[in-house]
Structure I
Amino acid sequence: MGRMSVEETIREKLTAAFSPEALQVVNESHHHAGHASSPGTGESHFAVRVVSLAFEGKSRLERHRMVNAVLADELAGKVHALAVTAMTPEDAAQ
């Protein structure tokens, strides 16, 4: 099998780490094409929305840290920006 896209890697890692009830991974790189800081790979800016029981009892900052820790390799490499929305199923239902 060929190399996975950054988007697929993000999706797989978050699924493995959090067994989310809902997961959205949105590639927003096209909004940033041509910016001085954009690497121009088309896989540099992402927004993720993760709904998981793993975030129960955690602050917003702790949740972001959990997601960032799982995606540390990507954030150190190809991913330039990551917007994180991390919620419990209860948060998502409101």
Structure II
Amino acid sequence: MAKTAVTVDLLPIDRLEEKIKQLVNMVDQLRSERATALDEVARLQRELDTTRARLGDAEGAGVEVSTLREERELIKNRVAQMISQIEKLGI
């Protein structure tokens, strides 16, 4: 009878042990998922930094294009004035 009593008394301990193993596995899985998430965050941060740099370059190019268009318009007007003056000379 003593053996049966010992077996019955160990069942809660066995269940506790199994629950602890499951908990340890869950913690390991969560740590792994956290590491993966942190890697993804780092990758996305690098991508965001690259995109911001490209946006800055594009904005700079837009300003340059605008400046070149203004310069082109000025040159066009000056050439038109020179042509007008030449035509007045009757050459």
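Read the figures in this text as sums done on the coordinates, not as results from a lab. Note that the structure is predicted; figures quoted are calculated from it, not measured. Cβ atoms are built from the backbone, for glycine too; each structure is taken alone.
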If helix-only ellipticity at 222 nm (-39500 (n - 2.57) for each DSSP H run of 4 or more, over all residues; to 500) is calculated from each of I, II, which structure is the one that comes out at -37000? II
So semi-axes √(5λ) of the Cα gyration tensor in Å, computed for just one structure, reads 87, 6, 5; which one of I, II is that? II
Which structure, out of I, II, was distance in nm of label points 7 Å out along Cα→Cβ at positions 27 and 75 calculated from, if the result is 7.2? II
When distance in nm of label points 7 Å out along Cα→Cβ at positions 19 and 83 is computed for each of I, II, which one produces 3.0? I
